[in-house]
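The structures considered in this document are given below.
Every read-out reported here was derived from the displayed coordinates using simple, explicitly stated rules and does not represent laboratory data. Please read all numbers here as calculations on a predicted model, not as lab measurements. Cβ atoms are built from the backbone, for glycine too; each structure is taken alone.
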Structure P
Amino acid sequence: MERPLTQNIKSDGSTTLLPDYLKTGGYQGLRKAIREYTPAEIQQWVKDSGLRGRGGAGFPTGMKWSFVPMNMPQTKYLVVNGDEMEPGTFKDRWLMEGDPHQLIEGAVIAAYAIQAGTAYVFLRGEYHLAAERMRAAIAEAYENHYLGENILGSDFSLELHLHSSAGRYICGEETALLNSLEGKRATPRSKPPFPQVAGLWGKPTIVNNVETLCNIPHIIHHGVEWYRCLGLTDAGTKIYGVSGRVRRPGAWELPLGTTAREIIAEQAGGMKEGYRLRGFLPGGASTDFLLPEHLDVPMDYASVGKAGSRLGTGTMIILDDKTCPVRMVLNLERFFAQESCGWCTPCRDGLPWVAKLLEDLVKGRGRQEDLAILERMCSFLGPGNTFCALAPGAMEPLQSALKHFRADFENYLPEPIHG
């Protein structure tokens, strides 16, 4: 099985330096891109590859790039989203710490494809080791002419900067990230205009996730058909993760479309002794619960969607039979309420209310009508009613828990509902 994204990541936790990266074909994709192909041709390659964004939304990457106006000379930016604050998600940190040059090469090719002269890696503030290793790799790349003026003797130049975020979950939303990068309050922007037309400092900007960009060098180096054949149901590989009471929590690069059963049972070693799988969030905290009956669902965008959830970041959070789903959801809703940027009323006021209702419930102060209120909140804070996707994402674990684990909620009521 080919694992292009993680082939250089070492088991001892050390980082891959430039000499080792070059031995496995490093920067060959960049050489090929800037010496043999036009920016438009690179965009078409990425379109044809079927690569979709790995940050959670799954939008086709090449199509996103194509929205950047290319018919006039103007300043353009590329921004790498390395904020990764989705609970249960740790794949991008693994890539940046283990193989930082892969991300740099992907960013340079992407910048070339949209003709951006400046790029930023927007990094989660707590990722101190990733920051240290990214800085060292960026310095190596400058010294060896993979960054800076006239890259590899070409006419293309790129300045790459590392920016450590001050922190906030909302910075995962691309327009809030851009506001933060500009030194403003991290609140989402109204769209349209979209960042591809008016982004960082009002200029055309592409924001791509770390894992997304790490795919780019391999697509260009090995070709579209090679890349499409890596997956089982969709193109490429995916870094899947599992956290919770399993024998071997961690992350693994597997063909896109690998089933949840194989990831949990084979890669994560199954449940710890004495614990049984009751459900799982398939793509981080802001996804709907799936049940053991969904274990044979391929972990791809369409299949997980048909099962009633989202692939999201592809990093599963396990619910075992000894963990209360109500308290698990309360923990998540407290987080989302804390991380609301406060820009729109439903999110600013609704999420703390949801958390308060759940707190009252688990402390024995709940009322029977509270469950109906929580269900209505799932609608009030749902898609189309808030300024961005934070609150609708926060409602996904709640609405699915109310559906699948209703009895657990009712058991907290002073007078449990019978029959």
Structure Q
Amino acid sequence: MTANAGGAPSELLIDRRGPLLRAAVVTDGRLTDLHVDHRDRTEPQTGSLWRGRVERLSAGLNAAFVDLGTGPSGLLGATEVRLAGGRRPDSGAAIGTLLRCGQTVLVQVKAEAVGAKGPTLAMDISLPGRVLVHVPFRRGVTVSRRVGQGAVRAALTRRLQALTSGEGWIARAGAESAADALVAVEAEALVCWWRVLERLMAEGAAPDCLAAGPDAGRRAVIGHGLRPLTRIAVAAGDPAERRWAEGFAAWCREAAPDLASGFRLHQGPEPLFEHHDLESQFQALTGSRVPLTGGAGLVIERTEALIVIDVNGGERGNPLAVNLEAAREVARQVRLRNLCGIIVIDFVSMPRRGDGERVLDALAAAVADDPVQSEVHGMSKLGLVEMTRARRGPLLADLLAGASRSRGSGYE
């Protein structure tokens, strides 16, 4: 399965016990990626598509507030508006010249609601696959900046132009290793999905949800791309779990046919995550302390404005070695916990000139594979490293807090 992609083979384990849907990618027995949904959530989620109604226009924000029929109205900036035929508005165009109150618009949630703030919306629709992202209001092929350079990018562009229709496409990282047949099948499926959405948009009245965003299991498959997956195991201990697993298997056969042979149902007496010794790793993500070797460790604290990560050196006498290990673990924890916004890291002080650059390079390399846009901005005069990560759904801590409330006790 996906033997043409590089990287160590991994397994995808999906569990639906309690109020959570959890999809964990495990490599060599270690949790390397995690997607979690609260099954009772009703607010608009990232990637969902809506037939919205323009509620009011804000000249000060140069944006429209769009009623989605649930929760606070979403915010649609003027730069995210698309005109007839998918055309972009002129630069600096006022929102009042682009939309009118009461108008029906097709929008997609780009970032979920936070507190009293509603979701961030866009009319530039994107439908993600494992190899391609379909952007129907654009034209031609755009290659991810993570894909090669020069001749490699040009060759991939020509190849995908020959394999896809004239609509807009973004080639994801790993697309250069994808078989032609896999690219063609995925492109056809995404185009068909867009045509269904166009029909749905024309049939009803606003506000209404046309399509939910991909759930945790689907996000895990899409986000993993073409990196090796040796097995997909889905817990199926009761009829409801089995029905969900069957639906997920059907989606995999259509969206990721090369993974179908590795699909398995887990029906043993021991819960799936416990069977693979994952429950303890999952629970460790709720704590603020993360151990490293030699007594070193991370302390992760969340404030209103930013996330602060402190690196403690422990008993190891080599600050550079501690910080290089910490950089890798920081990237892992940020991804698993879905930390976002401004993140400040206080590494152990390093006396040797040039060691700081090595740590920055290690951190940048460690976050490079994160499907959520992440950027390392550098080190301040006080030795604090600053990075940012785009907001994609709620933090893991918030999901687990909601799960705890829904059960009346801690997650089990």
(request) Check the numbers for mean count of other Cβ atoms within 10 Å over residues 298-305 across P, Q and tell me which is largest. (result) P
(request) Consider the structures P, Q: one of them gives 26.8 for mean count of other Cβ atoms within 10 Å over residues 106-113 as calculated from the coordinates. Say which. (result) P
(message) Using volume of the Cα convex hull per residue in Å³, for residues 90-321 alone for the comparison, can you identify which of P, Q gives the largest number?
(response) Q
(message) If helix-only ellipticity at 222 nm (-39500 (n - 2.57) for each DSSP H run of 4 or more, over all residues; to 500) computes to -12000, which of P, Q did it come from?
(response) P
(request) Given a value of 34, 27, 25 for semi-axes √(5λ) of the Cα gyration tensor in Å, point me to the structure among P, Q it was derived from. (result) Q
